[in-house]
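Some structures are shown below for you to check.
The numbers here are math on the coordinates, done by the rules we state, and not lab data. This is a predicted model, so every value here is computed, not measured. Cβ atoms are built from the backbone, for glycine too; each structure is taken alone.
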Structure P
Amino acid sequence: MVLFEFSPSQFLTDYVRTYRLVHFQFTNSQQSFCKPYPPKPEHCLTFYPRDCENVEYAESGKKAGDLKAVLFGQQTEVSNRYVGKDFLLFQIVFKPGALYRITGVPSYEITNSYLDAELFFNKEVKEVNDRLNDSPNYNEMVSVIEMFLLRQIKMKSYDFHRMDMINEMIIKNSDNRTVDWLAKESCLSIRQFERVFAERMGVSPKYYTKVARFENAFRMKNKYPHLDWLTIALHCGYYDYQHLVKDYKNLTQKTPTEFHHLDLSSPERVFGDKDTY
């Protein structure tokens, strides 16, 4: 199994947070696996050059899948993702506000959605998938994706907003900050800040901060499984353990321990790896 992250070239650092690649193959005798994917503070464009995945949202019961290229808005509930036997995923994780800058589509219109990317990027996504499938190595895949992105940006790109930088800071350091403080740093009134935030991020500032803090805790537990939940809670900016539990239940419908046990059955665990990215 391969789990890689690649940094974007200098020409795309204003738009791309990271490139995420997942590649594995199961034999016909092996059972299919499901990965419970929690909300993360990210907007993504994902390509599936080989087998697709099918998705069922845990809380709403909504189902989607069998798409070769998918646009994800900000997710607000756990999605159970059922993967194929020959699974190759190349995911563009955009920086805050970047997907809005490229598409011009208000992010609140794609929140908690699993959408056919051809609706936004036309049939070029099929050509990208074909080239990804034929690429001799992973570095060549990065080149294919970067050429695609540069063409999209050249055709249409909206201006950078100071808020995008503030939102990136929230991801890196999810300390509890007030909306007043965030608005001031963005040089906006509170009302303007909340409106522009929803347009570029798809959710409220408070909710986005909650998701960023949760993701930091989730990744820390996977990376350092020996740490207890209280230590993780305090390190990630929670007031106490109960604060962590409250957010976990709100975002996953599970306690921290319950959701961690679910994650232990994810496909990457079969290969001795874990979701720490």
Structure Q
Amino acid sequence: MEENIVCKAIDYTGKNVVVTGAAQGAGAGIATRFAQAGANVAITYHRNQDAAAAKVAELTSMGVKAEAFCMDQREVDTIGGVMDSIVRSFGGIDVIVNNAGIYPHQNNLDMTCEEWDDMQSSNTRGVFFVCQAAAKVMKEQQNGGAIINVSSINATCPSDTLVHYGTSKAAVEFLTKGLAHDWGKYGIRVNCIAPGLIDAPMLDQWVPGWRESYCERAPLGRLVSPEDLGNAAIFLGSPLASFITGQILTVDGGVLMAPAFNWN
């Protein structure tokens, strides 16, 4: 009996899910997990149209409806139009995963105002207005919905060249809690996933040595996979999490528990 309840709870057949920034990387992994669970999936991308088209082809091969929409969430005046296009094509929005964002490293003594503002524009302001646009759709549908933001352990664990990034993600965690409190009356749940270092093909070129360092500190001994994020998102968007809102779910293999000093 309990097994049947769980299986039904994670069956997304007939549900419409939006994943932003899902042409490749973590967002693509999240989109794949939802499609595997039976959801129709709308993905957004910024520049890489070819990768988005390839991802849509992969998703539709799983027997679900999938479509890609171009969106730069820094251009907040365009977000509402993109959401309207998704609703026209899919009929509604049940779950949205705010994955899109930028991740440039920058020396704090050299950072310009433009570089700081660009980070906050994409990762904080853009996320808020995507949440707002999706919530308007969900409120009008009158059957609730789930908003899942993607933060980072950098929101609580500083990195010297990612201070502007960590600041933006700390803001995402706060707005998650604030919006969860405000929109609960509409049946809209708002939660956040805070991943650790995500495995990516170019990781070793971007930040040499991080892979080995992270794996040594993580009790589970590996990096975060895009599928790990997808599993967390599927849970938070499902009826299994129907009484969970305003929470930050850390998905890092336990690295934040690692002691700063080895007492052994």
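Figure out for me which of the structures P, Q the number 19.9 belongs to, where mean count of other Cβ atoms within 10 Å over residues 85-92 was derived from the coordinates.
Source structure for this number: P.
For distance in nm of label points 7 Å out along Cα→Cβ at positions 93 and 197, the calculated result is 3.4, so let me know which of P, Q that is.
Q
Which structure, out of P, Q, was Kirkwood radius over Cα pairs in Å derived from, given a value of 18.8?
Q
Given 0.00 as the derived value for FRET efficiency 1/(1 + (r/R0)^6) of positions 37 and 109 (r between Cβ atoms, R0 = 25 Å, to 0.05), which of the supplied structures P, Q does it correspond to?
Among P, Q, the structure yielding 0.00 for FRET efficiency 1/(1 + (r/R0)^6) of positions 37 and 109 (r between Cβ atoms, R0 = 25 Å, to 0.05) is Q.
Here FRET efficiency 1/(1 + (r/R0)^6) of positions 141 and 237 (r between Cβ atoms, R0 = 25 Å, to 0.05) has been calculated and equals 0.95, so which of P, Q was it run on?
Derived from Q, not from the others.
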